[in-house]
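Just so you know, all these numbers are worked out from the coordinates, no wet-lab data involved. As the structure is a computational prediction, the values presented were derived from the model and not from experiment. Cβ atoms are built from the backbone, for glycine too; each structure is taken alone.
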Structure 1
């Protein structure tokens, strides 16, 4: 169940990050993906063309409106703030009609409708848009 108040969401998100710092990478990513998939879905909250005005993670949790792009952005924020040495690249991409988070040379795909995060179909076509975790790091850390 998704927390109803901002303070509860913030505490839950903090607990998620704390838990995921010590888990094996795949388990951590599964936990992150599952946590964000429980957020209340709404269509058309964020758009790639408005990237300069996207909310930071705290504002995202406060707004409590999660389209697929907002969920992907939340996943990316969560991964960046973990600062795990075993995550060496991470991207949020627009691919066809999906907003996916790719981790470690596309080995893992999060924010997908698939039940698994392990990429069984490498070679994702060139994405229309892409946000590198390095850009997010500059803003957050």
Structure 2
């Protein structure tokens, strides 16, 4: 996967069939105080290139969710316990992410079948550094 900062407050992680864009929520909703310190994680998966079959989605992440999802911390959300118990994850937050070691699925565990509407990322040092840099921007 390729990691690139597109602009202040935006990070793009892209592979051959999937793209994740993380952006400061205040860039999307500048007048909403409720999202001031939060993030949107958007993803797009191309399942069939010839006919442009695409799955996409967006989830609202707190800064704690973002740190945990990308392996900077081991915080689990309030509704994570059943996901962790059922799938053997280290950390999770229902309807947002599940992570086992360096393997991250957004927004949920995958089935492994084609057409599964989640994105899987192997988190490496480059991705962790880019996330840390992104969330430290003022």
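Work out the source of 19, 15, 9 here, i.e. which of 1, 2 gives that when semi-axes √(5λ) of the Cα gyration tensor in Å, for residues 50-105 alone is computed. Computing semi-axes √(5λ) of the Cα gyration tensor in Å, for residues 50-105 alone on every structure in 1, 2 gives 19, 15, 9 only for 1. Can you tell which of 1, 2 yields 1.9 when distance in nm of label points 7 Å out along Cα→Cβ at positions 10 and 42 is derived from it? Among 1, 2, the structure yielding 1.9 for distance in nm of label points 7 Å out along Cα→Cβ at positions 10 and 42 is 1.
So mean projected area of the Cα convex hull in nm², computed for just one structure, reads 8.0; which one of 1, 2 is that? Traced to structure 1. If FRET efficiency 1/(1 + (r/R0)^6) of positions 90 and 130 (r between Cβ atoms, R0 = 25 Å, to 0.05) is computed to be 0.75, which of 1, 2 is the source? Source structure for this number: 2. Here helix-only ellipticity at 222 nm (-39500 (n - 2.57) for each DSSP H run of 4 or more, over all residues; to 500) has been calculated and equals -13000, so which of 1, 2 was it run on? Considering all the candidates, the number was obtained from 1.
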